[in-house]
1. From 1, 2, which structure was distance in nm of label points 7 Å out along Cα→Cβ at positions 134 and 302 = 2.1 calculated on?
2. 1, 2: which one has percent of Cα pairs over 34 Å apart, as calculated, at 31?
3. Quick check: -8500 is what I get for helix-only ellipticity at 222 nm (-39500 (n - 2.57) for each DSSP H run of 4 or more, over all residues; to 500), calculated from one of 1, 2. Which structure matches?
4. Quick check for you: by mean count of other Cβ atoms within 10 Å over residues 190-197, which of 1, 2 is greatest?
5. Matching task: 2.4 is the computed value of distance in nm of label points 7 Å out along Cα→Cβ at positions 54 and 206. Pick the structure from 1, 2.
6. Comparing FRET efficiency 1/(1 + (r/R0)^6) of positions 246 and 390 (r between Cβ atoms, R0 = 25 Å, to 0.05) across 1, 2, which is largest?
7. Thinking only about relative contact order in percent (Cα under 8 Å, 6 or more apart), which of 1, 2 has the largest value?
Structure 1
Amino acid sequence: MRIVRFIFRNWALKIGAVLLAIILYVGMVALQSTQVWPGQVPITPVNQPATAFLLKPDPMPTVGSIRFIAPADVPVSKDSFSATIDLSAAKVDAAASTLVKVQLTADDPRIQIIDYQPQQVSVTLDPIVTRTIPVTIQNGQPPSGLSLGTETQSVSSVVAKGASTQVAKVVQADATVPIDASGLDVNKEVPLVAVDANGNTVQDITLDPATVQVSIQIGSQLRSQTVAVTPAIRGSPASGYYVTSIDVNPLVVSVSGEADALAALNGAINTQPISISGDTGDVSVKIALDLPTGVEAPDVSTVTVVVHMSSPATTRTVAIGIVPDGARSDRIYALSTPSVTVTLGGAAAALNAFDTSTLVGIVSVGSLDPGTYTVQVSVTVPSGIKIVAQNPQQITVIVTIPPSPPPSASPSAAPSA
């Protein structure tokens with residue numbers, strides 16, 4: 001009840017105050033004329049997602065036809081207004097557009113904006129993507145009488161970053177290298193440019209790295225020459241082995257370079273080092289050429305080299321014991337000789353490494369009944385070693401039955417009492 005009494009107490013006075021305020025505001029507005037500023041205010045996008053590129057509108061429109069009210073003594077210029085669009089809620093999709101509100105504000109609070117155009121803008125945000133693209137060097141023409149030689153570049157590919165629709169157009173990153181009229185060798189850092197299939201520059205693309213270091217040899221006597229390939233063998237094979245032959249394919253290659261560099265080759269080019277240290281068999285490799293500075297082999301990247309190795313043949317004679325195989329416990333076996341002499345043949349390295357104490361001669365006696373037999377002596381040797389001679393190859397085996405034990409004596413009778 002107190003609140004009700006407070007509201008309705010002196011109500012006539014309160015209504016009069018509100019009416020007076022309205023009259024004063026209308027009077028103030030009436031004293032100020034509505035104006036139209038004829039200039040244009042650029043629109044600034046704000047809160048653009050870091051993963052998106054503003055594809056449209058391009059170019060961004062400007063705000064014009066600005067109607068406002070301001071006291072006569074307030075100066076109005078382009079700097080009096082700021083126009084923005086908030087992209088934080090815009091859809092990131094190159095195929096879809098979003099209608100966003102244009103927010104126009106006055107820097108002076110005495111300026112009251114009534115109307116402006118446009119009040120909305122359709123925007124398209126394209127997602128930002130990356131893609132690896134190759135680097136291509138576009139060389140300028142050398143001076144008359146000079147030729148381009150060996151060319152090197154610090155990177156062969158770079159990462160292109162930008163709007164997906166723009167990155168899709170990029171096929172490579174070009175570096176244009178001018179050739180100085182003096183004919184000096186080139187060694188410089190060159191900027192890279194993203195280009196499409198027609199060689200046109202694709203805009204709004206960043207490249208990482210943005211430059212490439214290019215070195216080009218320029219000479220006046222560049223020529224080609226056919227040279228022999230020389231394998232660069234390093235190390236020694238295992239003890240007892242030696243190199244018997246070396247196969248090279250191709251035997252000769254075509255190289256190009258300045259005359260002085262080619263002359264220093266003396267008609268041959270080495271391969272990169274080929275190690276045969278400790279090897280006991282053929283070594284087969286695909287190996288690159290050891291090209292000196294200023295020389296290149298445009299048609300050959302690697303050559304095939306096969307190093308053939310062997311060990312000299314020799315013989316070794318040893319005596320080995322004979323072991324009966326399959327002997328029965330109820331038989332006695334007498335061998336005509338306890339050992340045989342065997343001559344082994346093979347590579348010296350293999351024979352030197354072979355432990356002959358592991359060799360035995362085997363005679364098979366498991367199926368022999370009592371009697372006298374001539375039995376073959378079998379000797380097994382490892383791969384790479386052969387039996388050149390064996391003496392004897394057969395021995396005599398006498399099989400007997402062991403004598404029966406004598407009967408035990410009968411117990412003596414006990415003495416009578």
Structure 2
Amino acid sequence: MGEIWIEGGYPLSGEVTVQGSKNSVLPMMAAAVLHDGITILHGCPQIADVYAMENILKSLGVETSWEGHSLRLDCSCITGVMISREDAQSMRSSVILLGSMLARKGEIQIAHPGGCTIGARPIDLHLLVLESMGAKICQKDEVLMAVCEKRLQAAEVNFPLSSVGATENGVIAAVLSRGTTRLKNCATEPEIIHLCHFLQALGAEIGGIGTRELWIRGVTALRDAEYTIPPDRIVSGTYLYAAAITRGNIIISNPPLQEMTAVLQVYEKMGGQWESIGGKLRADAGNIKYPINDLSTECYPGFPTDMQSILMAVVLTIPGESHICERIFENRYKVVSQLRTMGGQIRIEDREAYIQGGTSLHGEVVEAQELRGGAALVLAGLAAKGKTIIRNSHYIERGYERLENCISSMGGRIQIRNG
């Protein structure tokens with residue numbers, strides 16, 4: 001297992017470019033299966049989760065190739081319908097293949113998806129929308145077996161709860177269905193909007209994009225297309241908060257500012273200053289000094305749960321008490337024990353976190369246990385006195401492309417080593 005070594009205490013200064021969005025590219029890769037032809041994704045992040053999805057697609061018969069950050073997917077010959085337990089449990093996003101494989105092949109067998117350690121993520125809403133469209137799904141020995149003897153049928157589905165993944169699965173499945181499908185109470189995260197625009201590039205007919213009610217008129221075939229992956233809003237927020245925790249001054253190239261409103265608002269409340277010039281975000285975090293009170297994670301456009309652990313690391317460096325409530329995932333506080341090892345004073349009561357900031361963090365040997373918590377430890381290491389060693393760097397590599405290179409380009413003393 002890899003380790004990240006950090007020598008803390010150096011304010012970040014410099015410029016960094018944001019990678020393509022992890023949460024956008026994975027459903028696009030799954031949706032590419034719908035098309036009996038070639039799809040090229042430009043600006044594709046070279047991260048562990050993308051490689052895991054690529055391996056799954058290859059196991060189904062997809063031919064893949066890379067040229068720089070462009071990923072070519074030739075889905076002309078889908079020969080398999082089974083996703084192994086090992087592949088399915090390597091990443092949560094494998095569940096999105098339910099919709100695309102049912103629409104393309106009328107059949108899929110997949111082990112219950114894994115890859116998530118931050119809390120329960122039931123797939124009942126995924127199954128609800130697919131069964132509403134005519135799929136028959138059963139489970140045996142933790143393997144989902146889904147079939148649809150004929151073309152999927154249009155349906156009207158009102159999700160009892162908004163779900164990003166279930167919305168994505170419903171949209172993907174409906175693209176090749178018979179008739180017009182209407183999905184109500186949809187999630188509205190930017191990744192869904194990007195998926196819809198990608199599908200439109202392939203020839204899908206979709207309306208209501210960006211709202212809670214989507215309609216998809218089924219088509220019989222799609223076309224070859226090239227599409228550029230949008231920048232990652234969580235990675236952008238991570239760099240911004242890395243500047244905040246080190247009281248640095250950085251420039252972030254191509255950030256999706258329109259998707260970062262809540263993250264920027266919290267940054268401003270802590271005392272951070274920023275401006276947008278020519279598509280770049282200039283951030284001056286020298287005046288970060290105000291704690292954050294009564295912040296709750298929410299679905300978009302609220303403060304993202306993926307940024308919660310990262311914010312927690314930042315407020316540990318700010319004198320006074322901060323209060324965060326995690327409303328999305330019940331186990332998002334896994335990183336707390338590791339931050340305490342570094343000197344962080346954090347009290348957890350159910351889903352509430354009370355952070356007493358201002359005590360100096362010190363470098364220690366800690367372990368990443370999941371993706372965003374691992375990123376939070378990187379930020380804590382940048383602010384800590386002495387050397388921090390973060391084990392299990394593979395968690396961080398799931399969502400960040402060469403994070404150590406990006407941080408070091410801004411003056412951070414960081415390197416990755418094989419453990």
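1. The value was obtained from structure 1.
2. Value 31 for percent of Cα pairs over 34 Å apart corresponds to 2 out of 1, 2.
3. Derived from 2, not from the others.
4. Working: 1: 17.6; 2: 21.8.
The structure with the largest value is 2.
5. For distance in nm of label points 7 Å out along Cα→Cβ at positions 54 and 206, the value 2.4 is produced by structure 2.
6. 2
7. Going through 1, 2 one by one, relative contact order in percent (Cα under 8 Å, 6 or more apart) peaks for structure 2.
Every number here is computed from the coordinates shown, using simple stated rules; none is lab data. Here the structure is a predicted model, which means the values were calculated and not measured. Cβ atoms are built from the backbone, for glycine too; each structure is taken alone.
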